[in-house]
1. For mean count of other Cβ atoms within 10 Å over residues 35-42, the calculated result is 24.0, so let me know which of 1, 2 that is.
2. Please state which of the structures 1, 2 yields -3000 when helix-only ellipticity at 222 nm (-39500 (n - 2.57) for each DSSP H run of 4 or more, over all residues; to 500) is computed from it.
3. Identify which of structures 1, 2 gives the largest calculated value of mean projected area of the Cα convex hull in nm².
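Read the figures in this text as sums done on the coordinates, not as results from a lab. Since the structure is predicted, the reported quantities are computational estimates derived from the model, not experimental observations. Cβ atoms are built from the backbone, for glycine too; each structure is taken alone.
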Structure 1
Amino acid sequence: MNLAHNMICSSDRWARRVERELVPWGLAEVELGDDVLEIGPGFGATTRLLVRQAPRLTVLELSDRYCRQLRGDLGDTVEVTQGDATQMPYADDRFSAVVCFTMLHHLDPAPLQDRAFGEVARVLRPGGTFAGTDSLGVGWLFKLIHVGDKLAPLHPDRLPGRLEHAGLRDPHVDTGERSLRFRAYKPAAA
């Protein structure tokens with residue numbers, strides 16, 4: 001992330017928005033279960049909320065710097081793994097839920113997003129949930145804070161098909177003013 005993006009995502013204002021709007025909206029009516037994976041937590045504003053909701057929380061973060069910060073801030077309340085969402089270092093069928101908030105648009109080009117969706121389907125338990133939010137990529141300010149960053153906004157109309165192609169079922173996508181939320185499920189074992 002560039003400097004402007006870093007400043008925004010580490011701000012108290014962003015943390016308040018995450019707590020009051022983003023996470024409650026993104027996880028409305030979502031059952032997390034007992035072992036949750038968050039992908040791409042960045043500075044951890046969402047992680048600080050999830051740790052209160054999940055009996056066991058693991059985060060997967062690409063940036064070594066953010067991993068060190070998360071470990072320092074959250075201690076042993078969260079298992080922090082440095083790694084890539086397109087090649088997750090976890091066993092098949094491990095997690096009861098996988099969540100992510102405003103990070104998928106950083107996976108560019110779109111085939112990387114699809115690889116991450118496939119990995120989510122692999123690491124989810126049968127019946128597990130994939131849920132979260134992302135930015136719609138609208139407005140000049142959003143584009144400005146991504147100058148020099150990867151930016152591949154999700155298309156809400158195409159997302160359900162992409163999730164199904166990855167092996168997830170019953171995809172549901174809603175849009176708000178600036179964001180979308182999604183959820184889909186790994187089919188239960190037959």
Structure 2
Amino acid sequence: MKRPTASLVMHSYPGMVAIVTARWNGKQNVMAAGWHSYISIDPPIYGVAIAPARYTHHLVRRSGVFAVQFLPAGRSEWIQKMGTLGGGEVDKFAALGLEWQDGLTVDVPILDDAYVAYECRVMDVRSYGDHDWFVGAITQFYRDDSLFQANGLPNLQLLEIPLYLGRSEYAVLDAGAPRRRHVQEGCGA
């Protein structure tokens with residue numbers, strides 16, 4: 001039975017964690033972000049919430065660009081450290097042994113281990129409480145096609161997707177994950 005509570009209840013998990021990379025003035029960083037979303041498909045727009053206290057916030061605010069990336073479950077330890085190590089104090093790329101390439105359309109690192117990545121150019125920033133919502137026009141897409149089926153869905157025989165539960169805990173979506181329901185395409189809203 002649901003009961004009223006005086007304490008804060010945040011229930012947005014489980015969910016995928018986005019990895020955000022940014023670079024400005026010779027400095028770069030990588031961070032984990034739990035609050036992120038596609039905003040539009042046409043044109044392609046993606047948003048991510050970043051707290052002003054985060055080093056990545058400083059880099060994105062000044063450069064006007066960022067990348068959003070997704071790592072497989074085998075990299076959950078990296079994801080956790082990307083979200084807990086301070087980028088102003090630690091070079092996370094060196095500390096985690098990350099390999100990357102430079103973005104094609106904006107000056108951001110694109111992680112070699114990411115199975116999907118988006119390069120984004122900031123088009124709007126809004127403050128909401130203790131986070132700023134960065135809205136980015138996607139300027140370049142990346143996808144490891146070997147991990148996806150012809151219908152565009154991930155091949156869970158080959159790709160394990162980490163789902164963040166909270167409190168440093170992850171579940172893994174893979175081929176063994178139970179299937180609950182198949183919904184007909186198209187829904188009225």
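1. Of the options listed, only 1 reproduces it.
2. Considering all the candidates, the number was obtained from 2.
3. Working: 1: 10.0; 2: 13.5.
By mean projected area of the Cα convex hull in nm², the leading structure of 1, 2 is 2.
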